[in-house]
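Q: Below you'll find the structures, each written out as structure tokens.
Each reported figure results from applying straightforward, stated rules to the coordinates on display, with no laboratory input. These numbers were taken from a predicted model, which means no experiment stands behind them. Cβ atoms are built from the backbone, for glycine too; each structure is taken alone.
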Structure P
Amino acid sequence: MGLMQKQFADLITFTRSTGGGRRNAQGEYEWLPANTPRIDYDPVTGECLGLLIEEQRTNLLAFSNKPSLWSSPLGLIYTEHGAYKHSFVEGDGSGWHIASHPAVPVTVGAQYTLSLKIEAVGGLQKTRVRLGTSGSGGTIFGLVDINFASESITSSNGASSARATFEGGIARLVIPLAPATHSTMGVGFYSGDVEIRPSNPGQGFILSELQLEPGSSSSSYIPTTDAQVTCAPDIATVNELSPWYNPEQGTLFVEWVQPAVKVGQQNVFDLNDGTTSNRIAGLIESKSSIFQSRYASGGSILPNRSAPPAVPGTICRAALSYSDGAQEFAFNGAIFGTGAFAGTLGLVSAMRIGGGLGGQLNSHIRSIRYFPRRLSDTELQALTA
């Protein structure tokens, strides 16, 4: 059949009942209206990262984008530094140099993740992130010391799983915390890594995209000014399969950014009839980075096929092919599964992108393609390499 140019909305039904944040092509953070797809960009390189798909998340820090409502900073002068950035610099005198967000209620035994961006100003070499029953006092849950000169971090207590990336002088921190042991949690930021010392006027940091959310992984920033805010899940669905879908044979290819490990599977795509009886899907297993295929026809379900774990943040490619009585599965240039089933995949009715039966992706879909024939092993390997 001939190829025709189609707009996103002509092919994909997209919903999200709330607004959602992304980086635009200029690298600037912006909040998009409800039901608007989030085509996301790298803030440093400007590269298009793809369609951002996330499950429902809540920023528990009610004043993340309104530090004027925080506890009065000690030894620091606060100023706005753009719509979503906040500057804290040291004044004169000795003593504490800390800014802290008020503590918020948390559930004992539950896991939470803190994420943020922080940038040194005025020659600051080090800063410290402190988590505890309050931002500046009480029981400490975790400490993370950031060394801007060496672009490294040192973490301790319940923040030992913290990780950081440094780009353009900005540190992006993701801190999965040990299960909460107290019913409140606050976060504080020191200028320097020593609690009490003489001031260095003009030194300090710029803070942005501060977020505390339930779970073991982070999501895109949700701005808050006076209350906690929830971002609804992104739902992308292809509801019209005619005329492009071939029930007799075909190949589905998808390229995505491998998400962080989390509890619960993450579906990359799922073509099904609303049940697991007729289905071709690719997903990432719960608590792992293992990609698996799912095939079923007329209630006949093939054994799951698995590829080796992939590193979170890397680009992955998979292709799942099928024909009457057979299926094939390729991942990152290698064949990892073959199998046979009776019948065709003619009863499927819709395809979810970044979601489906059992789980929602938390990452970027970079590309998705369909071929109305079963590709050969050589073609599958070349396509996914």
Structure Q
Amino acid sequence: MLTKDRLLPIRLFTLALTLALIWIIKQPGLVALLFAGMALGATLNYFMFGFSSSWRRCILSHQTAGVRAQIIMLAGALILFTPLFWLESWGSLQFQGIIRPAGLSVMLGAFLFGIGMQFAANCSSGTLNRVGQLQPLSFVSFIMLFVGGALGAYFYNSWGHWWALAPYSITLNWKLAGLLLSLTTLLVIYVGLIRLEKNNRQTLEPLWSRNEPKPFSPFLIAALLLVVFSGLILFLSGQPWSVATVFTLWSFKFSDQFNLGLDWEFWQIAQLYQHRIAEPLLADPISLTTLGVILGSLWVTLLAKKPIKKQTISPKQTAYYALGGLLMGFGATLSYGCNIGAFFSGIASGSLHGWLWIIFALLGNLVALLWLRDRND
């Protein structure tokens, strides 16, 4: 357990690191992206908001509050982001959604990612958050995310030509009708989740209540804050919050720095990376927000009143976290995103691949949870 005295050196190091990053980055817009990422990380940590944990509670015990908050988050993002996508540009800034092909690689990648989420007890954003919480096992899955991302790049010639529908956005192509259809779909899912919880638990955990001392659930507050901060990222960088592409980009940068020979065809072919390979890492918006998530979560951890509890580690847990990280990194590369870029920002962009992603990711979660339950009984 880390006490306040032991945390002081870590706090000083984190302060020095934060100031060093600001000084190196220099450009106000890029510094703002770093702070937007920090705000996201602080929100995830402070309000204990997690995707994998919410889905786990929903599947195993029909507690739907966390997932319902995510539905509200998606609706808020659609309402906030879509007018900017319709506008297309603001001065020199071009607004682009995360709209990717929807096909077999998305199905398989999302399914593998879903399994990895439960094996590692975290999604990609959750892993960044847990790293910021100084949880040792999350460092294992964090490293394996990059190994998985590199493997996904290595096998690009195997999966890159699988069948897929061309990138398509409901909200861009159908305009207002597409937005209303997306919101209606989310409403139907929200109502279904309420019925699921009431039918199975005979009660419903509210997201807001006038009769409580704290009327708003932490899940709801976190969901709304994530919409605001991800909207800030969209306005600063021209695209919504995403994470998964750093798993492959950072792997290439690491390989290039140490001459490891990962200069595969993927880097030249994949359009997501062509314009980012030559840029410094700290000039890449997605890399900055990703670093920001870790830093923001870390600051919440270091400033918390309670000491950091020691995490119990076993060889079995370590193996599950390593495999989970590997599956998430590999799956995110195949499916053009993770729970952030594909699910949250993909659906907020109206992309068909976002809806396809969540279906197969939930199937992966279900398979992993059944596997883990059978082995823990």
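Q: With relative contact order in percent (Cα under 8 Å, 6 or more apart) derived from the coordinates and found to be 18, which of P, Q does the value describe?
A: Values: P: 18; Q: 40.
Label of the originating structure: P.
Q: If you don't mind, there's one more thing I want to ask. By the measure distance in nm of label points 7 Å out along Cα→Cβ at positions 102 and 222, tell me the structure among P, Q with the highest figure. Each step should come with its number before you reach the end.
A: Details: P: 1.9; Q: 2.8.
Once distance in nm of label points 7 Å out along Cα→Cβ at positions 102 and 222 is worked out for each structure, Q has the highest.
Q: If helix-only ellipticity at 222 nm (-39500 (n - 2.57) for each DSSP H run of 4 or more, over all residues; to 500) is computed to be -500, which of P, Q is the source? Intermediate values should be presented prior to the final figure.
A: Numbers: P: -500; Q: -23000.
Checking each candidate, the match is P.
Q: A follow-up question, please. The value 30 for percent of Cα pairs over 32 Å apart was derived from one model only; which of P, Q is it?
A: Working: P: 40; Q: 30.
Source structure: Q.
Q: Cα Rg over 2.2 N^0.38 Å, for residues 254-301 alone computed as 1.20: which structure among P, Q? Don't jump to the answer; show the numbers that get you there.
A: Working: P: 1.20; Q: 1.44.
Source structure: P.
Q: Moving on. Tell me which of P, Q gives 14.0 when you compute mean count of other Cβ atoms within 10 Å over residues 174-181. Kindly include the intermediate steps, with their values, before the conclusion.
A: Details: P: 18.0; Q: 14.0.
Attributed to the structure labelled Q.
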